[in-house]
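Please find the structures below.
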Structure I
Amino acid sequence: MIRFTVLRVLLLCALAFPAFPAQFETVRQNLLRWRDSTNVYVLRRDEAAVLIGLGSGTVLDALPGIGITNVEAVYLTHRDRDQWFGFREAEDRGVPVHAPAADPQTGGYSAASIRRYWRRWFPIPNSRFPYSIITQPTDYPLVDVRPASDIETSAGRLRVLSIPGHTTDQVAYLIRFGGRLVAFTGDLIYAPGKVWQGYQLDWDHWRGLGYEAEFRSLLRIKDERPDLLLPAHGEPMAGNIGEKLMLTADRVWRAARLKNFELFAMAAQPPITETRILNRLEIHRIGLPSGKKTVLERLSRHLWLAGNNYFLVSDGGACFAVDNNLAPEDWQPILERIGATKVEFLWVTHLHSDHTLRLPEIRRRYGLAILTVEPLADLLEKPWAYLHPYANFAGVKPDRVLEDGEEFEWRGYRFRAHFAPGQTWFHSFLETTIDGHRAVFSGDSFYPVAHWDLADGTGGWSGLNRGFPEYHARSARLMIDIRPEWVLAEHAKPFWYSEREWRLRVRWAEEAARALDALSPSGNHRYDFNPHVFGAYPLITRGAEGTVELRVDNPFDEPMQIAYRVKRDAPAAVTPSSGEFIVPTRSAAGRRLEFRLREARPGERYAIPVEITARGLYLGPAVFFLADVPD
């Protein structure tokens, strides 16, 4: 029985890795494809070849079997890990790898920029996040591919076009081959109307800049009139290429427009062009001990606002605060001006650093208790454990964690806590009545129409933020159920509730979900627009050895088969180093992994990649976790 189980596991792992065929596929004469974590294309001329993409590098072992003894060069379309994580296979053979220029501050191709990326970006300081950088520092690639240039190869002349969208540095290579114009388009397009890893179009968490760039790049390739499109993921495309590109461009543009609720509201019939903003009873400009200035605004007899800080003051001078983006010392002149003698509680609406700044110091200095709703508690305490934007805040264990819908009282006020995902999964509402007005402290998911820069959109749906459209719809319906008078949004944007506007927000979110589903290869944006389907918890560990959990979230209505592997050349030995499991329908599952660093230099951070096969598709090192060695 034991022997049978071992053999079964070995067989399953062999089937899962690698998950590409043992032979080349012919696209056209002398133009071949090798399936890997990416499509690797081989342009052949006699015994020599030029490769577009590299993947795991296994293609280099297979080429001699078809008579190719000289690999002239590898050309990369963009910097994603799955495109070239097997660079050592090329380096060992002396095969040059050519890469497009990329900003070294946001993740280039040099050892220094790769080390800087892994040190600087985790915990994630903002949402302008380069999604998929190689884990092993290397100076091997030649960063010499320039847009609008020509590259002479044995297979012919490669013309380089800049096609940002999927990444900011992505390029296409165009070549006349066999009398046809062939375009190697990276991850610009997966299939007609579909894009690969759509979350990479979120260049930040609220605007549609990546979508707009993708739209322009699709039109640019269309203008070249290629006969054959060869994507990094997906099948080669021929015939009616212009129609295929236009279908994709139309869907991308629709998603770009739906990034912005204001545009949706203004296009409604009749349009909503402006939301009624709460009046200010008093406005003061206050100099702060830090040297900064803030605007302090009085909304009612007991309610004050300063940026991302709401202060509710009782008749006796006790204070209930909501969120914080100020240094602890900067609270003092504000509290004096509003007549607060003691801050007793602070509610956290959501977990971004501009709302959670220095909470441990705030608590120590003012003796307050920190409250939040249950789904936020673990991230609030352990921001380093999650792949989450604006998680560069000091973690703090909340003093009280409330369940969804739980009520509590403070100084004559009755509050109800709500789990209300929207801009991010880690988001809440806090409902109460203030000076006779039913009010909701609503965080960052919703802003008033025409009072936020139209280029910025609403609170934003974004995969990195776990802020999917359906969450906005869910929380908009919750707001309709509450029917407040005041929506106390952050960033100094409190406004009056209007039921028509909120029903329109539900429609907007539902249409956005359908637009993203239409762009998704699987038909489900919760898979294709979600960088958190595969992940590790905690994201960052401390020490030369430890334990992490490989986590997989399955959004589908059928079980999902997962296989994983950590190679021997990874910075850590991982146990078990490979395996497989099934994630049930619409649920999450994981595997516990123990690791020990092979070397542990003091003060160093190590990125450990985990290769994934999911739904029968080999994705390469789709998961990583970080191990910090103390000084």
Structure II
Amino acid sequence: MLMSTVNRLYLVILAVIIQPLISSAQDQAPVMFAAVSEESLLFQEIPSVYGASKFEQKVTQAPSSVSIVTSQDIKKNGYRTLADILRSVSGFYMTYDRNYNYVGVRGFGRPGDYNTRVLLLIDGHRTNDNIYNHAAIGTEAILDVDLIDRVEIIRGPGSSLYGSNAFFGVINVITRRGRDLKGTEVSGEAGSFNTYKGRLSYGNRYQNGAEAIMSASAYDSNGDRLYYPEFDPANPAADPRATNGGYSDNSDYDRSQNLFSTVTFGDFTLQGAYISRTKGIPTGAYDTDFNDARNKTVDTHSYADLKYEHGLSAKTDLTIRLFYDYYHYTGDYLYSGMINKDVSNGTWAGTEVKLITRLQDMQRLIVGAEYQGSFRENQQNYDIDPYASYLDDVRRSRIMAAYLQDEITFSKSLILNAGVRYDHYSTFGGTTNPRLALIATPAEKSTIKVLYGSAFRAPNDYELYYQVPGLSVANPELKPEKITTTEVVLDQYIGDHLRASVVGYYYKIKDLINYGNDPVTGLPQFQNLEEVTAKGSQAELEGKWANGVEARISYTIQRTKDQLTGDPLTNSPAQMGKLVLNVPLMKDKIFLGVEEQYVDRRKTDAGVYAPAFAITNLTLFSQNLVPRLDASVSVYNLFDKEYGDPVTLDFLQPTIRQDGRSYRFKLTYAF
């Protein structure tokens, strides 16, 4: 019944919206198609991806299932954050607890896990921090989405190239270059909940070959007035902290400032980024005082990355990267008016050396080595007044790694890709992770990929060492999680306008880190408790026509299971469906973006279910209607659907309600 409902929904949308437009285009075909060269059609030029193998290659030759979201997709669909972008991609779903956004992929999405099982790169720079391994994808993300050229979503285990956190996939964000701006760009936006954002950017490419881009952004939102029946004094079962009729006022605020710059000259590229974000906590989480705006988190992250790329010969390229990162987190939590401070400080630096060479014309070999030293991994927890310290943990660590990947092209129709990486951690020792891919092209527009790989996630400092007397116990003996994945990918290009993709996968996770109980004290403790198996498939059909219509529809079915109990995992939707449709209302000038997202019901940690939901987003986008001016208006959750996301047991509520209908207006002007 559920599946048929989703299918009918999509068929109605496709029939009502797409077909008349295509028919209209066919009526005008002698005029419209004559103006479009063969090379400009979507699938005459197969897109390239860099992050799958650490070099540029066609997505059909990449040893992974890959999706690419471009800057034009971001504009036409009104995406505000990286979380919005990932939410639109097949197989991905989001969970938001009114503080952080958490990504779920392939049926696995633990609320509160800080996205530790996905590796987030910006132009190849690892952004997961060294305390929580957090991949920031919401308003706390270090990069403004307006500076994104494209996002590469690379599914499957990636530890054979990238090491830890590349567990379910790698998200590689490619930024815009100075030549893309060719001057100054100013952007401003306003939206629901008194939300405002401004950006000033400059970029150019100079006659001496140098290229630079610099940008600054500021974001401010008061947030929504939120009602929680669990905190309503009129509710007989209300929490003792209940007050204000269950309403949280002025506590959902969100403020951030971003800086970003890239300078390229010759073989050198220097990139720097900075984010500081303050977010109110309106939910009463962690047993804090409800409806107190002083409950908040502050996240600050900055990095500098220097890259040297040089061609040693016609067939050999050398890349050397040096980087330095800083991360700081402060949480203010109110208990009967008293402020408890939770503080983390991380500083780390490292280097990577990579050599790519072609052996004859059929073999491409990649050899690389990495080193990362963490100079500061500090965690504190204390009360301010009266002062009392509960945690003051100071650590240092190091990681060394070496990797090798060999791509052998036996013929135009058969490629073998094999790789392996060894990582050694000062905390737990070494781990080796291979990847193997056989990529066949039996026909010109058909690709079959058979993929196998393993990946790991190292336990982070929070899981290893965080403890508060009487509340939790550290576990420095934690082992890394391990996943093995087998998948088959079928890609079929149909004519000049359509691409169909089907992916089937099976994975098994061992030593999954989860909360258990310390056998001595009985207190909560992170332990290697679980084994998980999952199988699933996703199908996607993408199209682009010469009249400018673009459409992407996908359906995902998945089953994840705890091997010890036989139960399905929490926050794991069995089915998802998505539709992204872009229609030009005026050729090359005005576009209508329609997005439909369906997510099946999800079990919560409390044992109840968050109901299934379907939401619709609309964006009207214009470019150069007025010279050098882009404008857009977006309506999110058009039909004001009420739905909630599962959260951890740190919340009184089993689910946290998400935003209803909201709006955003945006103007961007290029000088």
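Data overview
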quantity: At a computed -2000 (helix-only ellipticity at 222 nm (-39500 (n - 2.57) for each DSSP H run of 4 or more, over all residues; to 500)), which of I, II; calculated: II
quantity: For mean count of other Cβ atoms within 10 Å over residues 174-181 computed as 14.9, the structure of I, II it came from; calculated: I
quantity: Highest-scoring label, criterion being mean count of other Cβ atoms within 10 Å over residues 54-61, among I, II; calculated: I
quantity: Origin of the value 76, 55, 53, where Cα extents along the principal axes in Å was derived from one of I, II; calculated: II
quantity: Computed 57 for percent of Cα pairs over 21 Å apart, for residues 190-277 alone - originating structure among I, II; calculated: II
quantity: Which of I, II leads on FRET efficiency 1/(1 + (r/R0)^6) of positions 110 and 374 (r between Cβ atoms, R0 = 25 Å, to 0.05), largest value; calculated: II
quantity: Origin of the derived value 1.00 (FRET efficiency 1/(1 + (r/R0)^6) of positions 286 and 326 (r between Cβ atoms, R0 = 25 Å, to 0.05); candidates I, II); calculated: I
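Values in this text are rule-based calculations from the coordinates and carry no lab data. Remember, predicted model here, so these are calculated numbers, not experimental data. Cβ atoms are built from the backbone, for glycine too; each structure is taken alone.
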